[in-house]
Structure formats: structure tokens, C-alpha cells
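Several structures are given next for inspection.
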Structure I
Amino acid sequence: MKDLTLIYNARLVDKNIDVKNGAVLISGSKIAGFPSKETVKQMLSDDNVSKFNADGAVLMPGFIDMHAHFRDPGLTQKEDIVTGSMAAAAGGYTTCVLMPNTSPVVSSLEMALKNNQKAAEAGYCNVIQSVSITKDFDGKTVSHLDELNSKSVPVITEDGKEVASSAVMLDAMKKAAAKKIIVGCHCEDPSLAAAAKPFRQKALELLKSGKPTAAEKKEAAANLKQANVLLKLAEDTATLRNIELAKEAGCHLHLCHVSTKTCLDAVRRAKKDGMNITCEVTPHHLGLSGEKIPEIFNVVNPPLRSEEDRLACVQALSDGTADVIATDHAPHTMEDKKNGSPGFSGLETSFALSYTTMVKNGSMKLKQLSELMSARPADILGLKNKGLLEEDYTADLVLVDVDAQYTVHGEEFASKGKFTPLENKKLSGVIKATFVNGRIVFQD
């Protein structure tokens, strides 16, 4: 026997199974089987087999993130392919779909494949680089989509902004439908987003000193509430538009970081009507609301919403309206955050926040969380032999101690982006090890 690894004394969990005292045999980059207790005893004395004692922790399929920003090329002071991949591994993620809002914008097959290759050479995480809906985010040119194919680029998206022209979006959606490429939509009406911007800027000015008075905090919060009202309308109206356009185009519409009850209700209706639509919810929209001080000061797009919206996100994931949990990992330098850049690092806290919010609090079983973080995204992206604990599936795996708690400290992140709204919060679910293609790429 050669190139064999035995992971034993593990609780095996995917969307279909939850088995205690299990074992997995890895051969090269594949799952070779699930040895019986008797076979495990024999293998433990075989010097040709590498052994990994899970110590009773949960072994699951590696997580698949449909929405992450690695900032490469051009914005590598925030993150790059290597550090983003290391952050993914530390968070149990074995595949990440990267957004194209880099500098320059990823608007070609060549650029996408280059990033995929960079990640492959780093070896910490598989990467699928998406391509922009309009060339260089110009809002009008979609001819570059003609060179794409769904195998190399399964997703196009304008994430970070919206395609303002409905005619341009419809044209792009029709091209995507013909090629069976997913259209990922950052639903945000540009005019309403622009109207919200002065309120955010005023709030940031009030908070910029780092030591605002109680009166300044109150005024800043009032401005952010005004901004958030407009940004809720921006998401709701753009979502309804994009659903109607996608119906006409016949494309697969994937709604990014859905955060309002109105939008989730629209998705629920569209699915009932038989539309080819999927959507994602982020861990921070699951676990945090943003109506009060200090949570309202955590600037992100879409904003942290009301408690009603947060509970709607929990319900949508529980009942199948929402398909996946996606991080929207958006790292920034601390200086950028002080200046109001929206977003924060999420890969390394995603499982723990989702587990603490959804499983520990009784909203779902661990099997369903595995489906949301592994099996379903693999299915949507057409990734064969990923997302389940099955023989001949790729050995992309994560080992988690679901009983262990830890306190979040951004300075400990592998990501360059150290800001997190979860600073000093206690969460359950510690990533103990991550395997990509059968190799250990992270170990706690």
C-alpha cells in the first residue's frame, strides 16, 4: 500500500450521515473507503499507512464558499491569493469562488485561469475565479462573455455593485443562459445606494476620531439608520428587477448575500413558480443584527439588518428557501476600515458563527449545516465528487471540535484583514484540521 492516510476515531457527518466512531481511508487525493473497526485495528499496526487520530471530533466534507474576495490582483495590501487561501484553510474551506472586483477587474478567461493557477500552486485551497458581467465594470459591454465556458467560469457577477441598465443585464443573462453560466447578482439599486452614501459619510466623520462622545455616537447611529433604510429599498427593488429579468432570459439566477425578509419572500415565491433561482446568506447576517449601538457601526454591504430580517435569514436556511451559507469574506486594512470601507474578514469565523447560531441554538441539525456549507454549493457549481463523504470523492475534508469554544481575536487571523465585528465574542466550533486533495493544509 502506498500514499494511504487513515483518519480514525471520528464522528462522520455530511448531509446524509451522522456516524460516531467512524474512519475514513484516503488514497492519494481520493476517499478510498470507510474501514470497519476490525480493519482500523489492522491498519493502526501497518507502517505503510499514515494515521490521524481525530480524537472524537467531527469529520465533514470541506466547506465550499460561493462568495469571497481575495483582492488579487491589484489590492493585495488587503489580501492576496496565498493569504486568502490560508485563511480559507484555517476556516475549513477547501473551495472558494472569488469575486472579480479587483484592480484591474477580472473580465477575461485568461485572468480567471491565472488566479485559479495561483491558488493551485499555493495549495491551500481550490479557487474558482468568477468574471465580471460587464467588461471592466463599465456597465455596458458584455461581448467578453462570448469567450467564456461554464466549466472554466461557472459564475459571472458584478459583485460590489449592480448593473444599472436593465437592457444590459438582460443581454448578459441571455448570453449566460446559452452557456449555462450562473449569473450572480449583487442586488443594489445604484441610485438608492448613491442616496444613502451621504448619510454614511456623515456618520463616519462623527466616528473618525476613534473616541466619539455619546452625542456623536447617537447622531452617527441616526445617520446610519437613514442610510440603511435606503439600502434596504436598494436591495429589495433590485432583487425584484433581477428576478423578472432572469425569468425572461431563462438563466440560472444566484442572489448574493440576501439579507431582507422581502427578498427572501420573493425567492420563496420564485422557487414555488419553478424558477431556476438560488441564493446565499452570510454568517454575519445570520448571527448579527444592526439596529443598535455599537452593532450599527459595523459597516458592510448589505448592512446588518433588523432582528426581523435576521430571523428571516435563519428561517430561510432552515426551510430551504436559501440554498447556501457564503462568507462574503471582504478583508480590508485597518486604515481602510477607519475610512469606512464596507465589509470584513469572514472565512475563519464562518463555521463557528453558523454553528453557534443555527445548530447550537436548535434551528437545525449538523447534517443540514453540512448541506448548506458543502453539498449544496457543490451541486450548484457542478462540482462532481465534492461536498459529501463518499467513496471516490475528492478528499477535501475538515475536522471540527464542535464542543470546543473560543474567543474571536482578529489579530490571530491568517487573513491580512484583521477587522471582525465578532471581536471578543465567544463561539462554539473549532477547526482542528483541513485536508485539500488528501493533504493536510491546516492543523490547529
Structure II
Amino acid sequence: MIVLAGDRIRRIEGWGMAIGAAGYLYRPGSLEEISDVMDTARSTGVPIVARGSGCSYGDAAILPEGVVLDFSEMHRLLAWDPATGIVDVEPGVTVKQLWRHTLADGWWPPIVTGTMEPSLGGCLAMNVHGKNNWVRGTMGDHCLELDLLTPAGGLQTISRQDDPELFHAVIGGFGQLGLITRARMQLKRVHSGLTEAEAVAAPDLGGLLQRLDDAKDDWEYVVGWLDAFPGGKKLGRGLLHFARHLEADEDPDPKTSLDPTKQDLPGKLFGVVPKSMMWRMMKPFTNNLGMRAINHAKYLHGSLLADGAVYRQSLAAFSFLLDYIPNWKKAYLPGGLIQHQSFVPVAEAERVFCRQLEICRRRGMPSYLGVLKRHRPDDFLLTHAVDGFSLALDFPVIEGRRDELWAMIRELAEPVVAAGGRFYPAKDVALPGELYRASFHDGELETFSALKRRVDPDGLLRSALAERLLEH
């Protein structure tokens, strides 16, 4: 058994740097060390929060005065079969580690986020999605089995065949039903390290949604960016990017393009300016006036010069846009940033998203980055997915306006609930719990609570996110 010593206390922040709390930080390297931490937490009554690589924007891996179990040292690939694309990983393995290990063999993660830094344990706990959600679903759809350590039942292997109810609740259950210690994943066969992509402009939100929907069955990846600043007929104008994997006979040199070292993102802008300096150059523009100009310039370039352009791009370059500028989030300091992501059924999406954009404009707090995706439903218990669209909106946290921003998030969420939509806990920090709970209508929360009592009757596994969203 370990001791909860004062020298273990660290301030843990969400990725967006807008919220944090002090806790006892432990980085186990083995199952035995995890068990020791769990025994100590049980005997002292101090609860545990699991943390992967810390890529959740808000309070998913935060627990004031709790034990923070950081899995970053458990980053081994336990087994890899290049014939089948099946891999066993520890929970701290990141998306980056995974694809760099498997790409040369012709395999790519079926789901990747906008950054390659998240851990696979975290990806499963939040059931992340990517730009290909309509085609491939979520990360959980490609998980074959899990080893799960629960406070009540010890270590067990679960899958769609063995304890399927628990399996479908753990994935997307944000770490409240057990600690994932191993995951078996099915990767996706690729014949090239390149994609073929197309850029398309749309003059308003309706056109953006329609073109996104029209493309969903023709392309592997579909994603939209929108300019959240203009109103009127230009409300929600934006750019779309579609992409597909190259077939076996389309890449003249697949061995080179599948080489992970050829996927590295450039370290300098225009081959001159180190990208590590870019966030400092962004900071003077990280305000309403500067971001209005940047969004305007981006739309003009895309609509006038790049509309209809077809080009080839590496898998990493297309997939990991958030990694192009290292530490870009620091441009949002001192307050940090938050994101709100709404999932709305097809028939209601344009109306709800228009209302959200107008709310932001009326309050004088426009989103600095807006992203649209097309989604399909899945069978995970606390799923965020619907047959519809999602709109993710980034906001700066400005001194003196924090409470107003949190109030605006409530106002943005209310029409989502009324439309039968859902929310994404991985990105959340400000959503009121009663609105999150109101988005479930078929007994999902009651089933989740029953499973919680079964596998963690003493409530040893907790988080600030779970306390905010799940507890009345």
C-alpha cells in the first residue's frame, strides 16, 4: 500500500487551461501499482480519477483533493499482428505511438482525433470520434475487448460477447465504471500514406450542412469549418474538406508514403519560422477583432482560390490539424479556452445551429473556431452520437466574463435538448448537469447508475465531470 504524501500534490489542469484542481498524482507502471493505489484510496476514503494524456478540454480528469491516476507511463504495445491489424495496447499508448508503429505495415487507426496526442485509454473512456464518424463510427466501434479493473470485481476481460452491458457502458462512461488496463483494437488496412482531398466553399450554414450531408457516402472523411462572426445571409458560411484513402494502384511509391518518418509535420512555417514560436505570434490576434479578420481571410482564400481544389496530402497532415502549431492553446492565456459541442438530429440541425450562432453574436462572445461533422448513432450506453450533425465551438475565457460565458453555454445547450440532441463530455467544462441528464430519455442514466453500484458500490472512481453531469 502506498502513502498519500504531500509531495505528491500537483495542480492538474484540463487541456484548455480554464479549470484545474490539486490532487495526489501517481503514475503507475504496472497493474500491481494500480492495485496498490486503489487499495490506498479505498482504505483512506480518498476517491480516484483516471487520467490519460490530459487532452480532455475540461474537468474529465480533474478531482479536487482526489488521487489522480495518470496512465502516461503505461504506454507499451503488448501485441501486434500485421497480418490481421489487431493490436493490444496499454491505456497510456497514444494515437501517435500507435500509428507510428503500425503504418509501415499498412495499417492506420480507424478513428483519429484532430490531435495525435490522446491516449487510447482516454479515447475509449470518452468514446471519441473523428472526421469519418458517418463511415466508421466511434473509437469504441473498433474495440474488440478490454481488461477492466473495478473496485468491486477486480480484473476482468469484457467484450461484446462477455458482459456486453458493461462493455457498452464502460466505453463512453468517462472512467466511472472501472480502469481500462488493456485494450484490443482492430485497425484499418491502408495501401498508401496519402489521401486525396477536396476543398469546397459554402456561402451560408444551410449550404454547408447540405454539402456535408451530400458528401458523407462518397468520402471517408468529411468535415466543415465555419466562420462564426458574420450574420445575416452570411451566417455560418464556411469551407468543407473531404478526403479518401488511395487505393493500392494509385500511389506510385507506397513504401515511401507509408514510412512514418515521411508523415512528420513540418517544424517551420515557410521553411523559415520555427512553429514553436507561432503561438506567440498568434497571441496579438487572439481577440474578437483579430479573430474576425483571420476567419474572414480564411473564408476568402478558400472560396476564391481553393474552392473545388483537389490535392493529395499525407494522412498525418490531413488528420492532425491541431498539431500543426505546437502549444497554440497558449495564445489563449491567461484565461485559457473552452469548447462546447452539440449533436443535433438532421431535421433540427440548421435551426439549432443558427440559433446558437446568433446567441453568440448577441452576447458579443463569438466562437473563434467552429467545426461541423456528420454523425451516425451507435449502441453505447451514454453515447453522444445521433443521426445528425455536430457543431463544436471554441471560446476564449476572458477575465471578468467567465460567469457570462458559462451562462451562455447554458443558453446554447437548451435548444439542443429541446431538439433531442446530445453533448460530448470529452470537450465539456461548463454544461449544466440538468441539461446533460435531460438529453437521455430511455433509462440510460438509470442503467448506468445500476452498473455503478455493481462495480463500484463505494463510489471510489469519481471526477469533477461526473459529479457535475451525473449527480443530482
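A few remarks follow.
- Of the structures I, II, the one that 0.85 was derived from, the read-out being FRET efficiency 1/(1 + (r/R0)^6) of positions 185 and 201 (r between Cβ atoms, R0 = 35 Å, to 0.05): I
- Structures I, II, by FRET efficiency 1/(1 + (r/R0)^6) of positions 345 and 393 (r between Cβ atoms, R0 = 35 Å, to 0.05): label with the highest value: II
- Structure responsible for -10500, with helix-only ellipticity at 222 nm (-39500 (n - 2.57) for each DSSP H run of 4 or more, over all residues; to 500) calculated and labels I, II on offer: I
- Source structure (of I, II) for mean projected area of the Cα convex hull in nm², computed value 21.8: II
- At a computed 200 (volume of the Cα convex hull per residue in Å³, for residues 41-248 alone), which of I, II: I
- Structures I, II were shown, and FRET efficiency 1/(1 + (r/R0)^6) of positions 81 and 233 (r between Cβ atoms, R0 = 41 Å, to 0.05) at 0.15 was computed from II.
- Distance in nm of label points 7 Å out along Cα→Cβ at positions 153 and 217 - structure with the largest value, from I, II: I
A short reminder: the numbers here are calculations on the coordinates, not readings from a lab. Predicted model only: the values in this text are computed from it and were never measured. Cβ atoms are built from the backbone, for glycine too; each structure is taken alone.
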